Structure 1
């Protein structure tokens, strides 16, 4: 076998190995980017669902404020919890465990305050019969369900991404390209369910 032929075979082998490596890394990179962006979009949908709830609670508070003798302390707690919840936002590009935990804690505080408010309404027949109030209650109930769905979809998207970057040899490529595991949404114990509130007063 001539030296030129040997060199050609070696060069061909190097090119082939390089092409295979490029194909593997490019394929991994593209899939990881897609799954990461899907997870970020899913997080944005979580925040959007919570924002809808915050907006509805604002309208609910205005309706309740019309009841002159309604418990001001309960109402104030909701207003303060809502202000805290709306002030905690998490950038989809920086979903750190600490930031997601802070977001969840703020939303949980608002859920608790809202539960106390709705229970207090039981003592106000006129308020319970207010059509605007009843409509807002129904919308809140639907929004709580949407929040749960959005959180589940976010966790599923994160799971798909994390599985991809942890598989071998993807794990090696993930380190090379800076793909770090993403954090799932983990609410406080019991918070995976909608607040335990009877939205249908009799």
Structure 2
């Protein structure tokens, strides 16, 4: 069975000045948002967590171009009395933008921890939602929501819990509306991996591509 993989590259423009976040092992981590372009011309606004050590010597202002390499990380946090899964790009390297590189690309190898949720839209588009578990150090795991489309969704619909998969795609933001108990509708943002290619590690020949 293949080792887990969690590798991410993002390049875009800083939306605002980095703000101090949390401390871990005596090291301060900052939170920032990167505006990352899509091929369609739309943009994703993505959260990034970065160590103060990696920002040394950089004077950052909104609109500055920045690239990071790292991993997709998730953690649970209670917000308004409700537990939520929060997602961030955890930077392990900070660098200047390389215009020759895809500005949003990731590779993941992990294990499905929930049955795929397959559905068809009113317009006939096939979609499958996946939850991928990826282990990391100190007994922790990241639980990463992924969405697949078309033939990839059909392929994913036949997978089951504990199947290990390898996928490539991009991290995306998605705005949706949620109706509260009092009838109020609020706008929220979800973050997920949009899958471009997926295969089952234990069956190398089974592969789906766009």
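Once relative contact order in percent (Cα under 8 Å, 6 or more apart) is computed for every structure in 1, 2, the highest value turns out to be that of 1.
With percent of Cα pairs over 20 Å apart computed over the structures 1, 2, the top value is the one for 1, the highest of the group.
I have -26500 for helix-only ellipticity at 222 nm (-39500 (n - 2.57) for each DSSP H run of 4 or more, over all residues; to 500), calculated from one of the structures 1, 2. Which structure is it? Source structure for this number: 1. When FRET efficiency 1/(1 + (r/R0)^6) of positions 102 and 134 (r between Cβ atoms, R0 = 25 Å, to 0.05) is calculated for each of structures 1, 2, structure 2 comes out greatest.
Bear in mind these aren't lab numbers, they're just calculated from the coordinates by the rules spelled out. Treat the numbers as computed from the prediction; the structure is a model and nothing was measured. Cβ atoms are built from the backbone, for glycine too; each structure is taken alone.
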